[in-house]
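S.K.: For reference, the structures are reproduced in the following blocks.
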Structure 1
């Protein structure tokens, strides 16, 4: 069972991040599914710190890109240059050639630069000057963005948003949690001393074990019904894609494994649906005018789809 190892990762991240165990576990769900993670919240909440803690805990090669409006696609993927000494063209790999890539403030880059990640996120490969190069496994993109600042930002295209398995929000800490943060960071930054607790090989084996978690036919159909209901809901203009169905399926397997089970329950899918589906949906103009949020609509759908029961 992978639960003891997963608990090690969670406990290691909690040495830095205070009071966000559920968010850490959901982030680990995305990692175990080889999915990508979008962390969206206001500044100063700890989005970048969480991404760094996860990367350091997993013992994977790590690179960070600070997305800015002047960032070019070649700054992400790499460039081919002419080596005058050797009289040949050589390829200089970009930051995307890492196992964990932190795309900090991803919505500050232009759509052209954002699209440089599309092939890498879906196919785990990069094509430069007609040559296709495979990326190391595991490959994970942890992206952060600020939802309230609009000046100098570019909304993520639907094709890219759909490639993120989960979207998470950290939220403000409670008074006690914020007091604990002040004490923890009083004499230094605990992130500087954080050490890996698993290797990339162990993480790859954990990802393989997740795919072996059993999903009963009734639970599989329940997942499909939730996703298909988003395409038929009158308040939704663009429903969940088949990639979303597959994402909810695999995420449910990972959550079951984290909870120490080798089988998926309907509650696993029910719990994950808002995190997997909400960011992929596009509401109708009428729903937006009435102030209906995507979260409310997904909760409504999950509440109306009948839950399978054991006969």
Structure 2
């Protein structure tokens, strides 16, 4: 799209969350994402979700630019809260915030923060979501619905507190601390045997599995019992009657791995205090997108039409 430039190695593509531009002997990995559904920690999230997209290439994010759009009656306190969150998150990841923009935007009800993260790596020293091979094992780090759990526990705490124990909600709000996959991705990539990586965001784990298979033009089979869903996520999803596998899941990471090395990758991640499981494998036929449940029954893996977070935010549970 736009002008054709020889430096652009990877541009816009379905299922690919960052671009690659070669400058001399290095490759620049850059990604841009908005945060729109969260209020409580929107600045912190904007840094982490953009850093995650760069990290899925096996590259540490180094720089960030942002665009902060605020409702017309926003106060200086709101802006300060967002920028302080961004500064804290960036410092934790070793990222320099190098510029951006801020404005009052007519028609907005809640803030929107758009981030652009940039990483630098040796030329060709990266993977993409499109690199999975037939027979590769599919690894998932952490659990399903991490970001959605944190958002709902924070932004709907009053509503949820009518049914859920306060300790459950307190724990669920702390899921924000799990949202970075920078360590997950860099650790896995350095271990070797990684052919592709992708972080589940909107559409959750189910959507991300489809995106990864789409990008690699393959089919996939996953095993439901291997996908961890934390008790806090189960309780919140039950309350809103939504599927945790379709709930926004920043914080988990999908890894396509050489079948001879997936156990080594899982073991290395666990040694680095990152839970990981091999949850499935890639199949040759792109038409086959399957999930086998705990009883052994195999069904078509749902392709989310929209993220379940939006269903939860607008739903009034009948409890």
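S.K.: Given a value of -9500 for helix-only ellipticity at 222 nm (-39500 (n - 2.57) for each DSSP H run of 4 or more, over all residues; to 500), point me to the structure among 1, 2 it was derived from.
M.R.: Of the options listed, only 2 reproduces it.
S.K.: Say we calculate FRET efficiency 1/(1 + (r/R0)^6) of positions 178 and 210 (r between Cβ atoms, R0 = 30 Å, to 0.05) for every structure; which of 1, 2 gives the highest result?
M.R.: Going through 1, 2 one by one, FRET efficiency 1/(1 + (r/R0)^6) of positions 178 and 210 (r between Cβ atoms, R0 = 30 Å, to 0.05) is largest in 2.
S.K.: Taking Rg and Dmax of the Cα atoms in Å from the coordinates of each of 1, 2, which one would give 20.2, 74?
M.R.: Label of the originating structure: 1.
S.K.: Consider the structures 1, 2: one of them gives -0.42, -1.06, -1.15, -1.23 for log10 I(q)/I(0) by the Debye sum over Cα atoms at q = 0.10, 0.17, 0.18, 0.19 Å⁻¹, for residues 106-273 alone as calculated from the coordinates. Say which.
M.R.: Attributed to the structure labelled 2.
FYI, it's all coordinate maths here, none of it is from the lab. Keep in mind that what you see is a predicted model, and the values were worked out from it rather than measured. Cβ atoms are built from the backbone, for glycine too; each structure is taken alone.
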